[in-house]
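Down below are the structures I want you to see.
Only the coordinates and a few stated rules stand behind these numbers; no lab work does. Keep in mind that this is a model prediction, so the values were computed, not measured. Cβ atoms are built from the backbone, for glycine too; each structure is taken alone.
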Structure 1
Amino acid sequence: MSTTNLDISIDELDRDAFTELFDSYLDKRNVREQSVVSGRVLEIEGDWVTIDVGYKAEGVIPKAEFYDQDGELTIAPGDMVDVYLDTMHEDEGQLILSKKKADQMKAWEEISKAFEAGDTVHGVITSRVKGGLSVDIGVKAFLPGSQVDLRPVKNLEKMIGVEFEFRIIKFNKRRGNIVLSRRVLLEEERQEKRKETLKDLHVGAIMTGQVKNITDYGAFIDLGGIDGLLHITDMTWGRINHPSEMVEVGQSMEVKVLKFDAETQRVSLGYKQIRPDPWEEVDIKYPVGAIVRGKVVSMPDYGCFVELEDGIEGLVHISEMTWNKRVKHPSKLVNLGDVVEAKVLGVDVENKRISLGMRQLEPNPWDIVEQQYPIGSIVKGQVRNITDFGVFVGIEEGIDGLIHISDLSWSQRIKHPSEMFQKGDEVEARVKNIDRENERFSLSLKSLSDDPWLSVQSRFFLGQVVKGKVVSRTDFGVFVEIEEGIEGLVHMSELNHAEDDWSEHYPDGYELMVEIRRIDQHDRKISLSEKGAADRSEDEGSIEDYMARQGESGARLGDVLGDLSKKLGGE
């Protein structure tokens, strides 16, 4: 009896014999439990697919297992499919089949072969898991974060749903453990590209690369297996604050090899070097004296830089921004981004410098100051600054006049100008001197009134007793003011209190009677004596009587001098 021919009557065999015969037939067709078998689709009805695997009973599989990723049914009646025969229930005449398990078993076999051969596998990243990503390669596999790319990937979620090739680096079918690597393939690919790139890599070569990474100081360009640094200073002839203003990751660009160290394989690249240097013709485009326009791109304390074109900037020093010397910072005059006009003052092609001036486009107020404010004229202004040596008065924009401390008053008792003025005070003064070349404007406050010393001898005479007050003390005596702007010295020998502690008796503001002993109008000196005044008081009665007589004498003397003056004037 042939075990391969089942065309016999069941009555010819007992049940046990028939079962043995049928099992032998199934073995020949490789149909056994817990294995993948081939079957034919008999019908598709409702949610089920009926499959005939050549057994005495058919099996059914959920139709959902035959849909592809696009939701399309992949089978039709009569198609041959591989299915997984789980169990055979002879008593019930039923087979337990699975298309999904068959696919998984086939996948495991293919993965095992790929692992043994070192081949790559395709897979789709499905989700983020602890330590890396989950990948569907027919079965579930693990991709560690360190094996995703050549560099650490900060945002792994963006890779979900993307299909890649992988290398299996760990495989354990019994535990269902598969570990993948994409980095291994990228390193191999990079190594091959590196070999090709090195053939063409040399200083001066123009190469095409892709922006791989951007830092604050530049961008790394992948030339093909070798990364080169494009420094921010070699990106453009112009000014940029950050490389991201010019390039973005993934961008393709042409660059020039500036340096190449074959030993360390370090490459320095340039982008601006493959374009003409704008400084080559700058002295022709921007000659001295030319009027130019540009944008303010930087404002250090000492001025502002004006961009005339991409790669060409000129400096307007703060001293050349305005005729007004009170401006201490360029931000008082311009803002970043402002478009300004300026005059070219100098060009240094070798050092790539252009000097510009803005004030040269405005009239210089010092050119007409002498016509506007002749010497001797009276001007008005506001106190802008107070120093130890005087007061600066603003006359007009860019013109300040100085009233020196010596020109504040005919009196020399002013220790500091702040005793008389505060910032913002309105002041009237007389023009004393104008130095156009050095831009200096001298004013005088005291010259608004007559010098009291010119007529001092007409108001005071020798032997006259007058009342005064102490304004200062020295080691040899005290200075006494006998009239506004007129001071005299009482030597310590002429003081009533000449003992060791005599200065304590003569505080500032102390009033006393003094006698005029000497008048020197030329040197502006008057010698006084307190003792002399006391002696006069004793000789001629009370001091009140004496002063009355002095007043009468002075009046008579004044009348005489007045008559004399009239006579001389008539002649």
Structure 2
Amino acid sequence: MAEPSSATVARATPAARVALALIVLGACGLVASTWHVFFATWDEPEHLVAGVELLDRGYYEYDTEHPPIGRVVLALGPYLAGAHSYGTPPPSGVTEGEDILYRDGKYDLYLTLARAGALPFFVLLLFVTWLWARRMLAGEGAALLAVILLVSVPPVLGHAGLAALDVAAAATILLALYALDRWLDTPNWRTALLFGLASGFAVGTKFSAVPYIGMSLLALGLTHWWLAPPASPEERARIRRLRAAELALVALAALLPLFFAYGIRAPNEARVAARFDWAVFYLLQQRGVEHALGVVLQHLWLPREIKDVLNGFVAVEAHNDTGHLSFLLGEVRTTGWWYFYLVALAVKTPLPLLTAGSAGVAWLAREGWRSGDNWRITPAILIVAILVFASGFSHINIGIRHVLILYPLLALGAAWVVTRAWQALRRMADRRLAAAGTVALAAVLSWQLSTLWLAWPDYLAYFNETVSHPERVLVDSDLDWGQDLRRLEKRAAELRIPRLSLAYRGTADLTREPLPPLVILPPHQPTTGWVAVSQLARTRNLSDYAWLDAYEPVERIGKSIDLYYIP
């Protein structure tokens, strides 16, 4: 089978486009089928309220650690259906989010419409994966297979079903990295402009795009420089000048989406100034480059939009410096673990994709290195760059969701392995051996695709076959994000529970929920009767509800809440 050049790729055939559309529609249907099952997760109300406030009142004051583009898309449906801002004082939007969801009696409608707002980003993620696969792999079938393999990753489907920014970030960052590889492969003003716009779009969706794109630019730039054909000193100097000019265009183009995101709204100069002054003060307390930046910003006039962006960057840095309470392998920390994301990938990824994807990425890199094809080296470079940053610098260890960007790259590698294996089987002279190999290949693919129905609807809480007790490995947003409260309500009604002691972590207003007469279960205080404890509540402080270890739960509600009856 002929392999496409990395420089030019033929237009997709009508059959391939139809097949892609059907795959994407089926994937969106799977995602939508989970919406009614789950209660609002921890982050959803605050993302919703930030977008609604911007659409309704023209302000953007809640949780400015995240930029507005993704949140506006999530909030558009609820806003058009009647949701509006109540003006609760910032910076926390939890109370305001509860008001928006509960007050109008449209909780399910607003939450469903907000979750539907994540689907365009999910579609973008699948589409860019297809574009990348067509440029890198051998034929239309391999490109479609890469998309199917990505769809069969439960964490991707689970987070695509929430009104949150993680799939949006993965999609926009993947688009920016695809544009980056195009610019490095075919440098000109057009590809530089597209890379800049895509980067600005990604940064305006989630600020984690900055280190991911920055690390990737550095790593891929060095790789392209190393593999570039020899040139005279004059030619090298000319190329450096041209690249510097194109890089300046990239920076200017990246500002356009950010100015659009932060500029089209009512100015609130006092609050912008207060947030910016806090950011400068925080930088001045640091050392080295950060302190120097604070000194410069202290004396520099900047547009309001740039002040807002800088405040967001500094808020993320402050969060990372402070850390975040997280759980891994029976231990609780606020500063994280360097191996957190390695463990998360190992237990949250279906085993066929984990093994074939890793092998395929390495195989592609070897093929690319031998042939000088930068496109095939790219997945390995990006995976290493992203994991180096996430493992070496991130102290916010709260879920595989922060590295969802790795899954399209693993899907490319796995599709390459399957394609090459299929080609090898077709060339085999021994037909019995070829038939046995074909059966084995089909079995592995079936194993991978079986996650679509075996894990449904609990894609968010999926763990692979290596884990028998997920609550001992990962919890926050990987197992329990508050999503099973609705299931608890239904089960409590079925069991006619007269009184319930509950330890639950989430953003629900429990006084407005159809629960039995309720007592919030305090830590370190054993009780009797019906007791429900969520895994997130149980792992904030491991001793809080350790007394329950002496009892067996009656059942597990969904994947995250243990229900006990204590005599």
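To which of 1, 2 does the computed value 17 (relative contact order in percent (Cα under 8 Å, 6 or more apart)) belong? Can you show the working numbers first?
On the way: 1: 5; 2: 17.
Of the structures listed, the value fits 2.
From 1, 2, which structure was FRET efficiency 1/(1 + (r/R0)^6) of positions 144 and 400 (r between Cβ atoms, R0 = 41 Å, to 0.05) = 0.05 calculated on? Working shown, then result.
On the way: 1: 0.05; 2: 0.95.
Among 1, 2, the structure yielding 0.05 for FRET efficiency 1/(1 + (r/R0)^6) of positions 144 and 400 (r between Cβ atoms, R0 = 41 Å, to 0.05) is 1.
Oh, and also: With mean count of other Cβ atoms within 10 Å over residues 112-119 as the yardstick, tell me which of 1, 2 scores highest. Walk me through the numbers on the way to the answer.
Details: 1: 12.2; 2: 22.8.
Evaluating mean count of other Cβ atoms within 10 Å over residues 112-119 on every structure, the highest lands on 2.
For which of 1, 2 does distance in nm of label points 7 Å out along Cα→Cβ at positions 184 and 504, calculated from the coordinates, equal 4.8? Spell out each step's value before the answer.
On the way: 1: 10.5; 2: 4.8.
Of the options listed, only 2 reproduces it.
Taking FRET efficiency 1/(1 + (r/R0)^6) of positions 232 and 256 (r between Cβ atoms, R0 = 41 Å, to 0.05) for each of 1, 2, which is largest? Intermediate values should be presented prior to the final figure.
Numbers: 1: 1.00; 2: 0.65.
Looking at the calculated values, the largest one is 1.
From 1, 2, which structure was FRET efficiency 1/(1 + (r/R0)^6) of positions 416 and 528 (r between Cβ atoms, R0 = 41 Å, to 0.05) = 0.10 calculated on? If you can, show how the numbers build up before the last one.
On the way: 1: 0.95; 2: 0.10.
Of the options listed, only 2 reproduces it.
Let me ask something else about it. Work out the source of 2.1 here, i.e. which of 1, 2 gives that when distance in nm of label points 7 Å out along Cα→Cβ at positions 48 and 520 is computed.
Working: 1: 14.0; 2: 2.1.
Source structure for this number: 2.
Can you spot which of 1, 2 the value 1.19 was calculated from, given it is Rg/Rh (Cα atoms, Kirkwood Rh), for residues 120-343 alone? Show your work: numbers first, answer last.
Working: 1: 1.19; 2: 1.00.
The correct label is 1.
helix-only ellipticity at 222 nm (-39500 (n - 2.57) for each DSSP H run of 4 or more, over all residues; to 500) computed as -19500: which structure among 1, 2? Provide the component values of the computation, followed by the final result.
Values: 1: -5500; 2: -19500.
Answer by label: 2.
On to the next question. Matching task: 5.0 is the computed value of distance in nm of label points 7 Å out along Cα→Cβ at positions 176 and 200. Pick the structure from 1, 2.
Numbers: 1: 5.0; 2: 1.3.
Computed on structure 1.
Starting from the value 170: which structure in 1, 2 was volume of the Cα convex hull per residue in Å³ calculated from? List each step's numbers first, then the result.
Values: 1: 386; 2: 170.
It traces back to 2.
Right, something else. Quick check: 2.9 is what I get for distance in nm of label points 7 Å out along Cα→Cβ at positions 80 and 208, calculated from one of 1, 2. Which structure matches? Before the final figure, lay out each step's value.
On the way: 1: 4.9; 2: 2.9.
Only one of 1, 2 returns 2.9 for distance in nm of label points 7 Å out along Cα→Cβ at positions 80 and 208, namely 2.
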